[in-house]
Structure formats: structure tokens, C-alpha cells
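What follows is calculated from the coordinates using simple rules that are stated; it is not laboratory data. Please read all numbers here as calculations on a predicted model, not as lab measurements. Cβ atoms are built from the backbone, for glycine too; each structure is taken alone.
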Structure I
Amino acid sequence: QPPLLSAMVEAIYLKTGDVLLLKKALPALLQEYKFWNSGFHKVIIKDEHGSEHSLSRYHANWNAPRPECSTIDKETAKDLAENQKMPLYHEIATAAESGWDFSSRWMSDQKDLTTLCATCIIPVDLNAFLVQMELNISIFANAVDEISIARDFIKAADARVAAINAIMWNDDLGQWLDYWIASHASLFNQDDDKHREEIHIFNANNQNKNIFASNFAPLWIEPFRSDAIVEKVINTFQRSGLLQPAGISTSLLNTGQQWDYPNGWAPLQHMIIEGIAKSTFREGMLLAEDIARRWLMTNFVTFKQTGAMHEKYDVEACGKIGGGGEYATQ
């Protein structure tokens, strides 16, 4: 799952001021941070000016059917050649690691789940979360007098912000975009060790131009809310087609996967609403309030209809439960 533990620690610390919690949490956060910034998770990309940037991706340590979905995964892979099944199982597990299981975001063919290639993609939201983690670790370390760690993580956050803006920002589209480092075909012939150590050369054509709610996730993180770009991003969001009568759709593509149109999920609503609301752009505050009303209303109406809260909602209309995916809606 995405690295949001530091945000949870921050929320508790801001309410309680508990420095002992920070002392207890810091070693675990440093260990988690190392996980996301070493081995297969770490990717180096050289930009058009020759500067090298370190970013992170999802890359599950698993290449068999998921134990919790073994029958489903075997059914998905049944028509593939034997040498293609293990790479598919790896991609399925990696997409599940992202929390977005499943979405056209991770597929080279948006209608074919067997073309999952999540390990080929540098995700916008994952790296935005890691900026947040770097900033939080710096704050926590400073609070417990680990000054050297605090300084190192401020530098790391600055470097990742620069990397995200260099590799993922698209000025013409006014949003951040996932970046593809490889094609689906490469999954069946790549040398993993070489793939891990390779320095990738930036190519603007490798940005995924499709619109996903995750493209706007950086707004949730303070360094990406500068006056220089936030108004442009908010205007882009308003024109994107993501905002529907009952909230924000996960994507614009109706694939039958649960992390695609017309489903809306609470974490995405929260991040975008809060990010827009914290901008100094007045129209942004009004937009954030509008989205929040739409989302809360569909939750309320559906609760009155069913007596339950649901994990996802169909945002095409108020009071509709979401669907799709590989299990019954919860």
C-alpha cells in the first residue's frame, strides 16, 4: 500500500504533541523510506538538461498468483504462454501494492488486464506521498534532536520535488503525469538486474497523457501549491471531466475495473479537496466546497437508502453505489 504512515503519525502528533511517539516511529519510518528508495523501487532518470533524478515505483516481491485471489489470477492468466504467466502475476501483485487494483492506469491495453505493466510506471501520487514522507521525517527528526537526519530529509524532499517537476509536470496540460520507463513487451525479455541499475533518458512522449485523479494528487502536498502553478492546475482540473455530479471520478475511461470511471473513492476526494482548499486561490476554495458537498451528499443519500457506507460510489449521479472489479462491492 502507498507510504502514508508518516501522515498518520503527523496527524496524531499535531493533536497530542507526543514527542515519545516520534521517537518510537522514526526508526520504522526510516526503514520504510529505505524500502521505497532502494533496489527495484528506485529509478534514475536523466532529464533533457542532463540532470539525474531519483524517483520511485511500485515493484512487488511476488511472481505467483496472490494467495487471497489465487483462482482469479489463474483464470486471468489461463490463455497466456507459460513464460508469460509469471511476469503477469508479478504485475498483478505490483498493481495491488499500489492500492489501485485494478485500473487502466497500469495497462498498455486499457481493455486487457493481461497487459498490466505497473512496474513500468513511475506514479505521480507515490512520489508526491514520498515528498510528504521526507518532509515529515525531517520535522520528526528535528523534534527529537536528530538534526543531521532532519537536514538530509529536507534535501531529499527538495530533490524529489525537482524530480517530479522535471519528469512528470506537463506545462501544456497543466498537470502532473505518470511516466513510463518501459513497455509491456519489455517485461518478457528484460534483465532485471540491468533494469534496476539502468539510467533512463527522459522522453516527453513517455508521459501518460490520459487523465486520472492521481494526476492532481500533488496538490495535497504543500510544495506543489505554489501560486505560480496552482491556479493553472485547478483550472485544468475543472476542465478535465473528472468532476461529476457526485464527486471526482478516478479516471475518464469506463473499463469495468474498479479504479476507473465512473467510480469515486474517498481518499482521492480527500486529497484533491484538501489540496485545492489549502491554496490561496479564492475560486479554489469555492470549488473545494462544491466537491465536498457533492461527495458528502452521495454518501448520505446512499446511507439512507442502504443503511451502510460503501467503499466506492458511482459519481455519475447522487446515491449510486460503485461497481466493477474482481469482488462484490463492500
Structure II
Amino acid sequence: MHHRNHLAVSFVASLALAAASSAQNSTTYDLAADWSDAGNPHSPWSYDGGAAPIAGHVPNWSAGGFAIPQPAWALTPAGNGHCPMWMLQVGTWTLDSVPGDVVMHGDDPSCGNGGTPANVKWTAPCGGNATVSSAVWMLRNLGRSMNWTLKHNGNVLAQGAMAGGGPYSRANPATYGSTFAVLAGDVIELGFVKTSFFGDFAGVRLQISVDQWCGRSRFAGAGCGPTQWNNGVPRVGASSGFAFAGAQANAPGVALIGLLPAVVDLSGIGMTNCVLRTSPMLGSLPAQADGAGRGSVSLGLPADPSLAGAGFETQFATLAIGVNPLGVVVSDAMSHQIGI
């Protein structure tokens, strides 16, 4: 109990100073920059097949023929279930996209479903004026085609057709841009439906900026162990959940909470190739992995509007017997911005 109280006092005091020093009053969400291969949904984003998040994640989606393992949201790496698919490209290939691009593959009879569209959804954490910009293009020419549609709460904002060999490319994509009001819980959805027998690959950019502190969570550096994510965003007066996956089964651990990003090599204490990515440390919370190597913690924030816009960092440390001399690993890190 004393540890939790100490964490709360130092946490709130430090965040209040951070918020007071910030002059910006807006939040930008970017499909690529906010990407997660650990959780779906993640923060305000959902990578969907049809009306629901894709339930499976594969570490090496092989249908694209990448030279290095390519993680993706898909039910299987190949064959039945390998599409619809969403991924953040990590390796190079011969198609019209580069590492760091978000790529999708539309529904396809070869996937065993043949009628499940690929969609990505953003759910507004708070209300305000949202500036939405999107760009889409086909990655190759196999005679295939798809329609794309951008919607706000089911109402069409823009739509278009794409075909392999058509006028659109990564350098010259089909684009949309507009500013309009959103309320908390509003949904902006970009979807793709095949118009040929087979669906195909498309590159996708989607950025949404809201003129309020809405809260955001974003990947902030690699770890040497589990991966973390959160469903939703940290907001004043609410509890925010932070989760991890990929730990050893039933491993004990802690959630490390810090004020600023950092890069501290931990190899010298027996954590080979591990990096601590936050300092100064504000505190920690106990975190226990289950039998599948997954766990979560909850952090409550006071209902103090002055904290909106402040940032903090999270990283998990878990026991990992035999992985390195110390037997401890750390997850990747995330940077968080508190919303109103």
C-alpha cells in the first residue's frame, strides 16, 4: 500500500509539471506510427476483417515472400485464413511499398473466405475538430481491383476504385483530406472490398489530428522480451490498462513507469542486449504473466484536467530463466500522452 501511494504522489506531481510545460493542445494519431503487433485493438485503432478485429496474429506471414519474417494480423501465415491481412512492413520486397508502410491484402477465395472485407477503424477517445487525411494505392499489377471507402460513423466521406496498373502508386496515391467535428466514441473507418475475383495488396496511410488532448499511446523502442500494448488511451479520471504478451509462462514481473524516454544498456548487469527505455523512474506495479505468457496492470489517474497533455513511459520487466545471466528481460517501451 505504501508503494502504491508513493507512486501516485510522485507520478501526479511529475505529470503536472510536464503538462504545465507543454504549449501544444492537440493529438495526432497515425496508423503506421501507432502500430502494434502485440494487441488488436490497440489504443484507438482496430485492424479488422469484416466487422471485428482480426483474431489471429502470425510472426511470419509468408504469402508475400519476404526475405525476413514479416509479422501480420491474419488468421494463418498462408493458405486458408491468410487474408484479410494487415501488417506494418518490416522487410523489403519487389512491390510498391517500403519498410514502415502499412499494407493490407483484401479478401480472396484462396483464403477460404472470399467475402470478408479488410477494414481499419479509429475510435475517437474524445471530441473535437478532427483533420483526417488518407492515401491508398495498389502495390502491383496482376489485373486485380478493389474499391476503397472512408466512412465517419457509417456515413461515406470518400470512396474510389483502384486497379493494378492504374494511375495510383506510392508516389501518387488516391488521397482524401477534410476537417470536421467528432464526438467521443465516433468511428472513422477505411475499408477495402475486392471487385475482381481475387483481392490484392494495397498501401494505406491514415492520419487523424484532433484539436484536443485526447490521449495517445505509441511504440517507443524495442526490448529483449515481451511486447506491450493497451486497449484505449490514458485519460484523466480513469483507469488505463497496460498489457504484455510473450513472457515465459507464469513469470512474475513489474510494470516500470517513468517520466521521460531513455536508452540505458543493461548488458553490464547480465541482461544481454536489453535496454531500459525510461528515466527517471516514477515507480512500478506488480505484473504477473499467466500460463500463456500474458499479463496486465491498471493505473488510475486523478480527475485533474491540468494533467491533460502530460506524458509518461511504460516498460515491463519479467523473469526469464535461462535467457540471459540475470534471468530478467524487458519488454518494448511505450510513450503515453494523457487525454482529457
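Key figures
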{"quantity": "Identity of the structure behind 3.0 (criterion: distance in nm of label points 7 Å out along Cα→Cβ at positions 207 and 287, calculated), options I, II", "calculated": "II"}
{"quantity": "Relative contact order in percent (Cα under 8 Å, 6 or more apart) - highest-scoring structure of I, II", "calculated": "II"}
{"quantity": "Distance in nm of label points 7 Å out along Cα→Cβ at positions 111 and 135 derived as 2.4 - corresponding label from I, II", "calculated": "II"}
{"quantity": "When mean count of other Cβ atoms within 10 Å over residues 127-134 is computed for each of I, II, the largest belongs to", "calculated": "I"}
{"quantity": "Among I, II, structure where helix-only ellipticity at 222 nm (-39500 (n - 2.57) for each DSSP H run of 4 or more, over all residues; to 500) as derived comes to -2000", "calculated": "II"}
{"quantity": "Parent structure of the calculated result 28, 24, 15, given that semi-axes √(5λ) of the Cα gyration tensor in Å, for residues 119-302 alone is the read-out and I, II the choices", "calculated": "I"}
